[in-house]
1. FRET efficiency 1/(1 + (r/R0)^6) of positions 9 and 41 (r between Cβ atoms, R0 = 35 Å, to 0.05) was computed and gave 0.90; which structure, P, Q, did it come from?
2. Given a value of -17500 for helix-only ellipticity at 222 nm (-39500 (n - 2.57) for each DSSP H run of 4 or more, over all residues; to 500), calculated from one of P, Q, which structure does it belong to?
3. If you rank structures P, Q by distance in nm of label points 7 Å out along Cα→Cβ at positions 49 and 89, which sits at the top with the largest value?
4. Given structures P, Q, which gives the highest value for FRET efficiency 1/(1 + (r/R0)^6) of positions 33 and 57 (r between Cβ atoms, R0 = 30 Å, to 0.05)?
5. Work out which structure the value 3.40 belongs to, where Cα Rg over 2.2 N^0.38 Å was derived from one of P, Q.
6. Tell me which structure, out of P, Q, gives 10.0 once mean count of other Cβ atoms within 10 Å over residues 25-32 is calculated.
Structure P
Amino acid sequence: LIEESVEHVMRRTRLQPRMLPLLLAANPVNWGKPGKLSTVEALAASLYLLGRVDQCKELLSKFRWGERFLELNKEPLEAYAEAKSSAELVSLQFEFFDIEVEQDE
């Protein structure tokens, strides 16, 4: 049912699915785990990548670990924000993180 709703919205709005690039979590539950971001971290990363760095910092300032999120991800966020294409952004992830590509057997 949820999948059908999402598909319906995607068709009606012509939205393109997107995924955040790999970043390190700074929240206490998933500290240092790649890709295990809290909702706040994901929203902050989105704001940063959209060029709304001040809003990103303001949002993260509400959390004790917020500044640490930016410290941990400074270089990747800057590089991701400068990427000219999705392909470039995906390849940048390999430069910052040791990613193993899963292969179907």
Structure Q
Amino acid sequence: ASGLHSDLKGLRTELADRDAASAAQREEAAGVQETLESLRAEHKAMTTSSAAQREEFATLLAARARDSVCTAEHEEAAKQLAELEALRGQVAAGDAADAARR
């Protein structure tokens, strides 16, 4: 009976050790899972941030393109206005020459 009692005590000790090891493994697994979830959240935030940055960059490029078009249109309008003023000057000079001949 004493040997059986000793064996039983040894089994209980072994079982308690295994339970402690299992608890430690579960705790470690929970820590790994928590780290993994944190990394996933961080990756998602970075992806979202990258998408937002790409969208902002695209918006800036579109604004620059519009600005370039407006600048080109402004330069063309200024050129046409200068040509119109030159034509007005020629017409006025022609009118003055006609008036002088009369």
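Taken together, the values in this text are just the output of simple stated rules run on the coordinates, not laboratory data. Computed from a predicted model, the values in this text were never measured in an experiment. Cβ atoms are built from the backbone, for glycine too; each structure is taken alone.
1. On the way: P: 0.90; Q: 0.15.
Among P, Q, the structure yielding 0.90 for FRET efficiency 1/(1 + (r/R0)^6) of positions 9 and 41 (r between Cβ atoms, R0 = 35 Å, to 0.05) is P.
2. Derived from P, not from the others.
3. Once distance in nm of label points 7 Å out along Cα→Cβ at positions 49 and 89 is tallied for P, Q, the winner is Q.
4. On the way: P: 0.85; Q: 0.25.
Between P, Q, the highest calculated value is found for P.
5. Q
6. Numbers: P: 15.2; Q: 10.0.
Structure of origin is Q.
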